[in-house]
Each structure stands twice: as C-alpha cells, then as structure tokens.
Structure I
Amino acid sequence: MSNYQTPLRDINFTLFELLDYAGHCSLIGQPALDSELANAFLTEAARFSETVLAPLGPLGDRAGCQLIDGKVITPPGFKEAYQQYCDAGWPTLSRSGLYGGQGLPQSLGIVLSEILGTPNWAWGMYVGLSQGAMHTIETHGSQRQKQQYLPSLISGRWTGTMCLTESQAGSDLGLLKTKAEICADGSYKITGTKIFISSGDHDLAENIVHIVLARLPDAPQGTKGISLFVVPKILVNDSGELLERNKIHCSAIEHKMGIHGNATCVLNFDGAIGWLLGDVNKGLNQMFTFMNLARIGSGLQGLAHGELGYQIARRYARERLQARSANGPKHPDKAADPIIVHPDVRRMLLTQKVLVEGIRMLCYFATLKMDLSQHSVELPGRDNATDLLGILTPIVKAFSTEVGFESANLAVQCLGGHGYIREWGLEQNLRDCRIATLYEGTTGIQALDLLGRKIIGSGGKTLVMLATEIADFCIDCANSEQLAQHVTQLATLNQEWQQLGLDIAAKAQENPDEIGAAAVDYLMYSGYLVLAYLWLRAEKVARMQLVLAAEDANFYKAKLASADFYFARILPRTAGLVQAIKSGADNLMNLPDDSF
C-alpha cells in the first residue's frame, strides 16, 4: 500500500542546485551531462521503480526466496523485473565504455540505486552488489579478467557478490579460514564456507561472479595474509563463454528478520576454481574497493527506508481524522481534524523529513567526492577528494543507517496501531531497515574507523580538511543577516568537533579504551554536524531562489522551515553527545565482566 512516488524534485534540488552537478561533471571530464540529460535517465528510472518494482516489494517479503534441489528461486516477478532492468540498459549506466558501459559518473549510478532500491530494497540488492563486483574488477583485475567478466557483468547477463564473512570470524577478517591452493595452470582451488552472502545464489542471471577472500597456505597470520579471488558460479573461458558448473553450492538460505526477497546464502566452496585478483596477501586492502562502495550503498538503504516510511506517514497524517486541533477545529465540516494538525505528529513528520532530506544531501555529497577521487582532471583534486571521502564514508554508512532506522520507526509511530500491522507496509519497512546498521561493518566498527583510523590515525589531517571546508562556508555566509543565527551555531559546533577529536586523542595516549568509549557518540556528532553544514547550504540556495521569485516558491519555503527545524530541534542533540564523550571510558569499563 506504499504508492511510492520518487522524490524527483528533491533529487534534482540536491544534485543541481545544492551540489552544482553540472559544474561537478566538468571537473571529472563529463561536460555534456547537464540537468536535462540526467533527468531523462532519472525520470525513466522513476517510472520503472514506481510501476514495476514497488508492487513487488510486499510480494517479495511474503513469498521470500526458496532453496529447491540446491537452487535458489527468487520471489515471483523478480526475474521478469530484472530482465526489464537489463533490457533498459540500466546496469551499463556508470560503467566503463571499454566493456559496454555508458561511462557516466558513478555518482549518477548511486542516485539510480536510491530510486530503484527505495520501494523494494531486497530486489535492489541483487543489482547493487553487481556494481560493486564490477568496480572491484575494473580497479584490480588483470586485462584478461576484465575482458572475461566485465562485458557480461555490465550488460547484466551476470551478477556479482562479495564473499567475506565466516561463522568464526564475523567482522574480524583476520580469523578467516577459507583457503586457496595454487594449481599448475595458475588458477587456485578455493575451499571454505562463507555465510551471510547477500544475493549469493538466485535465478535472475545466467552466472554469478563471486569476489572471495581466502588465505594461501604460506600466508602470514591475520589480515596481512589475505588474498582476493574471482570465483564464478559457472566457469568461463577467455572469451567469457560459459563452461561447466564450478564447485560452489548454496547449502542454506538464512531465515532472517527482513529483506526476505533477497537470498542471504551459506555458500560452500568445495575446491572451486578461482583466480587471484590483484596482488598476493593484499586482498583486504583491495576488497575495500568493494566494501567502501557497499558502505555508501548501506547509507542509501537508510535513506531509502526513511523516505518510504515518511511518504506513507505523511499521506496517512493528511487523511486520518482524529480529535480536534488545540486551537479549534481546522476542518469543522468533518467529524475530526486530520492528525497532521497535532504538534506531536508534526514533530515526528518533520524529524523524518529533515533527516531523510539531510542524508540524501550527505550521500550525494560523498558520491561526488568519490567521482573526484577517481576522475578529477586535476591530480590535487583527486588527492583532496580521496581524503575527504575517507572521513565521509563511515559517517555515511553508520549515521545514515542509524537515523534512517529512526525515521522508519517514527513512521510506524505516526500510524499508531495501523503502523504495526502489515496492511500499510511500515512493519516490513522497519524490518527491512534493521540490517542496515549491521552489515558492511556495524555502527561501532564504522565509528572506530572514523575516530581511530581516519582522524587520529591521520594525525587529524582529514578532520581539519573537512572542518576547514565547513569553516570557509561559514565565513562566506558571515554577512547574511538571515543566515547569521545558523552560521554562528554551526561555526561554534565545528570548532567544538575539532577540539573533541584532539581531547580524545590525548586521553587515548593514557588509556586506549577512550577511543572505543567515545567512538559512536563522536560519529553521531559528526553526522549531525555535517548535516547542519548541508542544511545551511540548502537554506542559502532556497533564500536565493526566493529572491529570484522562483516559480515553485513553496518548495523553497519548505526548505527554509525544514532548516529552522533542524537547527532548533535536531542539531542540539550534539550537546548530549558531548557530555557522554567527556564522561570517559571508566563508567563503561569499571564494572567487572561477571557483574553483567
């Protein structure tokens, strides 16, 4: 019952008005990509999403995937939708023109992922993981491997996965046991079991290309002894033609809380033939090419579930009649007023609105840095973007999924008991959303990456870079009376953010647990701060458009009201996070383990 409508107006605002996408494309050698061309892609994607994928969302949840005679069968309609997706050329959008792609920016592919994934995330995962596999092979594969795999992956004839997790290892990949033994012909036999493999087996495409972490017999212990391999479900020759089935089989599908339409598989590699991808014992570093793209994708999942929940809650609040406004009837001709007149309902709706639109800005902001890190026509621009992307990625992944889940949960609350039953789709949306804070590294792991590796590990370099960008924008806005209050608020917190990082680093020299104790609170602070920066930029754009008498003035007025709400009601959450950070590690670590 979602009746999902793609938020094309807000997508267009974020890309072309807030982030100057046309100018950005010139910086990466894509001067011909203007708003008209981009919107042509996105409008057609929206039609496909709303008419084909959205109706399959609840059907996929109820039917789930089935494992029959060792083969995974996806829910009814999924295979047909996938064929339509391929026929339309969507898999080729942001991939290399050397192997059949259209060569458009990866950022445009990320926007496409939001549009296709929001009404049916389970289906969207099949195509999203394929993009990660292509990106990894493009980056680290040999010329032979690119010619073997990329044309069929890019066309959509084949799909891809990432195979990391093992039951005894979890997030500690240094403990993985899957082994790789070299053969006389230079190939490797891969033996081991991987769990939680999203899209690990299915009936959508004729082949699946697995990107697998494994360990050579003489490899060093821990993460320094991991190598990366490309292991196809069905073996292929040098021309990419299919041969016999490889020794890989799905032994189980996980019975899980949500995303039932996506097959989360246990895969057994029983001496499966694979080929080294990249360098020996450099597999974990190379897999980050895939993982970091997947982390941006996870952030999009927070956005998707927040957006879908908000749309349902907004429509319900406009239609549901219950009680009267405290200021007197707003609709005296009706039995009661719509619940949207009540302050607490508006609090929940506005919270969803500013978080959803905010994390859309955040995700797109990060993906533009991704484009620049790979394709900036100026080398210093690549280096700068790479550093900024490094600090933004854990924020996108963890903060977006945390507040995306909050938004999906608030949507259920807006509907009361109706939100808890299946009819409105919000209970599925909430179940589907829950995984987003877990996979590709939990919130805690992302927080340690942000604070421990990206900030303290760089000597504060990346923190200063992002904080300087924010500070420079505040200086640019300093003469605006209309923006003054929000500029002061942001500038003050920006300075506090940097000082908090320095203080934690200093305390960690005496007690390393201080980093872990502060990490999640610091990451959430970072997310709220970066969103404030982006909301201030949005406010500036909206005010300029209103001065210019833009036709859709109500859209820009809504941006101003949303920015006011964010700075007044959401950004002050940082004060509580500061208190928690400053309280230190002792209140976490003093209780003996056996007292829990």
Structure II
Amino acid sequence: MNAALNPPAPALDQVDWAGKNYLVVDDFIGVRQLLRESLRSLGARNIDQASSGGEAMALLTRLRYDVVLCDYNLGEGKNGQQVLEEARMRNLLLPSSVFLMVSAEKSVESVMGAAEHQPDAYLVKPITEGVLLTRLNRVWRRKQVFRLIDQAYAEKDYLRAARLCDEQIAAQRVHEIDLLRMKARLMEKSGQPGKARDVYEKLLAQREYQWARAGLAKIRMADGEFEQARQMLQTVIAENRYYIDAYDQLALAYQGMGLHEEAAAILDRAAKLSPNSVPRQRNLGQACLRLGNIALAEKAFRKCIAIGEYSIRKTPDAYLGLARVCGLKNDPKEALQLLLAAQREFGADHEDMPLRAKITEGLVYHESGDYRRARKAGDELEELLRSNAERPDTATCLEMATLLFAVGVKDAPVELLCYIVRNNHDNTLLQDEVQKIFDKARMGEEGQVLVRAARKEAVDLMNQGVLLWKTGKLPDAVAWMRDARKTLPNNVRILFNAVQIMISHMQQRGHDPDLDAEAHGILERIDRLQPGQQRFAQLMEQLGALLPQAAAPQADPPAAEEDGAAAA
C-alpha cells in the first residue's frame, strides 16, 4: 500500500480539534452558545453559527466544514434532516467531514427520518462535553479510514474505490466489516455483482448481517429472481421491522412480480414507520393511484407536498398526482389550482413542466367527465408533437399516449409507444406496460405487431454498428453509432455500445480529446437516464486508462443482438 496516499489514521489524542472549521446549527441561541462553549473547551477556534436550515445551507455553500453540529428541529423552514439531505446531494460536505445530528426528539419517526440520510452520529440532548468529545473522536477516526474511498466514490470511480477498500482492510482490521460492506456496494456499481455476492456470502457465513442479506436480495432482483429476493427481504423485515430500506426494496420486488397491490401495501407500512421521506410518499401515491386506491393516494400526495416544501427532493410529481386524484374525485377546480401551483413552483427548473401540466389537465378533464375540454387538451398535445421532434421522458410519453387514445387520437399515441419500445428494446416489463395501453385502446393484436417491429428496428440499428466494428471499420462504426444516437437518444444499450466503440477506436488509433469528451458526455447522459448502470463504472475506468501516460486495458467488444435478446 502506498503510505503517502493512504496515511494511517491518527491516534485519538493526536486529533487537532483547534485547527478545524465548525458549523453549529440550532434555532435557539442558548443551545448554540452551549455547543459553541463545548467545542471551545476542545480547543476549537473557527466556529460559525446558523439559526435556521436556510442560513446553514448558505454557509455550507460558502465553506467546507470539518464538523457540523445540526439540530433536528429548526423551526420554520428546513429541518436538520433536510439540511443533511441537501448537503449530501449537492456535495457540500467533504468526504472527511463529520455531520452530527443533535436533538431532544426521541420519537421513532424523527430518529428514523434522520437515520435514513446517514448522519455520522445522532446525539440526544442534553450533551455533555465528554459525550461530544468521545463521539467526535470515534467518528473522526472512522472518517479518515474512508476519506479517499469516499472521494473516489464521489468521482464515480468505483473500481478505484474498491481497490482502496482492500488496501484499508489490510491496514485497518478494526473497520473490516464496514469496509467489506462498502466494497460490496462498489462491486455492484462497477458491474461485478458476482464479486459483490461473494462478499455478502462471506460475511453471512460469519454472522447474520441484515444489510448483507438485503444486499444479496438486490442482486437477486437485478438478475430477475424476484421471488427469491422477496423471501430474503421478508426475512430481514421480520428480524428488524425498522430496516426501512428493506421495505423499499421489497416493494420493487413485488412490482417486478406484477404484484402491485402488495407493493403499495409494503410502501404504506414503510411510510407509517418513517413518514418524512419525500420519495417514499411520492412512490406510495403513484402506486395507489395506479391501483385506483384514491383515498390512500390522496393522503400520500398531500403528505409528500407538505414535507417536501423545504426539501431538495421536492418534485412536481406529487402536485400532478394529487391533481389526478382531484379529477377522479370530480373536483377539477382544485386540480387546476394544483397544476397552476406546479407550474409556478417548478416551471423555471423543469423544461417539460408545461407539457406535463397539459397532459394532466387533459386526464383530469377526461376523468371528471368533461370530454370536450379533454379533447381540446389532446388536440393541443398532438400539435406540440407535430411541431417538436424531441420527445419527453418515458413516463411522460406513456401518460400522453394514454390521454391521446382516451380522447380518440390514434396515430400520435402509436408513434409515442413505438418510440418508447425502440428506446427500451430490452425492457420487457416496460413493453408489457406499453402492450396494456394498446389493449386498453382496443388495439391488442395490432399493438403486438407494432411492439415487435419497433424492437427489431432498434436491434438492427445497433447491430449494424457492431458489424462495422467487428469488420475493423472503426471510423464508420463511430459515425454509424453517432447517427443511431440521434435516432434513439434514450436507448441506453445503444449509448453504451457507442462508448465502447469509441474506446476501441482510441485504443487502436491513439487518444483523441474530442472523442474522449464525446464519450464522457454520453456516459453522463446514461447516468441521468438510468443511474447505477453496471457498465458505467467499467467504461469510465477504460476511458481513464486511455489518457496519455496511462496503460489501457483492451475493451470488450460490444455484443450484437438477436431480436428480443439481452443487450451487451
């Protein structure tokens, strides 16, 4: 191991608390002063204070703090959970930073909500200087072990992070279990689920770690083994009813099995245990809306809007979903107010907001029985499709097709559904959803033919590029895949194979800065479309190895497909 790159963790009595930057966040000045004095007794000099979540975010944006002490309840505005959530998502904390959640709140709801965003420790008031020092020392030492690993993870260099885990395991046996847990997650992200499975199984042979069992279940789901994953996750929940992530994963397993009522029920159980998660309430609302459980959908969407007011995870989905609920309840007036609120709140940050609002407006009118206005919204959408070659995301296309069929339009929704299939030609679950929309429109047999033809078109388009690669016509292969990307800009398999061919081109003909930048741009698009894809980390590392003075491993050839086969 390179000692210069991986310095040993400092002894507890060697931590220089005096030279670090601190942020104390609490809405009561007396508590801030007490915490400030406790830090000063450790020798701290550079201590900033914030009286609200908004003030804390402004300070975190300006300076990288070594230690953050943040109260959970901060009065009006963001709470401590939302401060931590946003700081993590915006990368405002250094890998070595310590975030301590402080609260007098002992309720399961508050503790669970904070714990889901993984503060380094949760301290219950009142806090003595001795407790504070003990926690700081313990957490700081652990953070130094993971500092370089976290940095590599933040840079999405998962394979380097995994190698750093191995190096630290050799030097830091006391943290071996945590390092193995991190390594398993990295193996999954870097496209090596088999190695992740080996780590989890090795750990489970020693002791029944619930997180290892849940990790194995995720790998089973990725392999399509939903029933096995279901059994494993139910075992985890039976042993620890507060393991919230297991509930979310179990809901995904049920959805993969087509058991949507069971998925909604498990999300409802999770939301009762930890109700302050914006994504979970949104997912629960959408699952219930799909099932026609209007009462529970309304409850979930209203909760989502309430807790999301100051959250970085605030989303228009809850507003649009609640508008749909109002339409089903024959209350178009509130529905239209919600749509106006959504456009006011999110219009500046979401380019497709007017389109999504118009789709929801049409659905609301149709579901409340105002077919004339529903048809008018459909005509406006059809005109938008004719005048704009770009298509929105998959979920929006599905909703638009559903509305257009409902108001009597045929050609435009057919084109949308075929577009979805071409861009997701290896996603059988999504193709089943497309087929259900055709069936509902009384186009079942015709839909089957259209789905097969669209899938074949995408496969043929990709295979032609692979053929050019295999026959050594690399410039032609790169150009072909560039055109394929223009035709199917959201087909992740085509995007991946385009990058693979670019890598092969540079391996044989030398590094090309323009091609390198183009390949990185494609990978960034993939990560936005479908984050966490297995090939992402492998191709990122291969691109990194192509930089001058780096030794480049040979790229695996992109695989051709037969109609309906899995992509490379």
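Of the structures labelled I, II, which one yields 12 when relative contact order in percent (Cα under 8 Å, 6 or more apart) is computed from its coordinates? Considering all the candidates, the number was obtained from I.
State the single structure among I, II that was used to calculate helix-only ellipticity at 222 nm (-39500 (n - 2.57) for each DSSP H run of 4 or more, over all residues; to 500), giving -21500. Don't skip to the end; give the middle numbers.
On the way: I: -17500; II: -21500.
Answer for the origin of the read-out: II.
Computing FRET efficiency 1/(1 + (r/R0)^6) of positions 120 and 240 (r between Cβ atoms, R0 = 30 Å, to 0.05) across structures I, II gives 0.90 for structure II. Here P(r) over Cα pairs in 20 Å bins from 0, in percent was derived from just one of the structures I, II, and that gives 19, 54, 25, 2, 0; the source is I.
Quick note: the coordinates plus some simple rules give every number you see, no bench work behind them. This structure is a prediction, so every number in the text was calculated from the model and none was measured. Cβ atoms are built from the backbone, for glycine too; each structure is taken alone.
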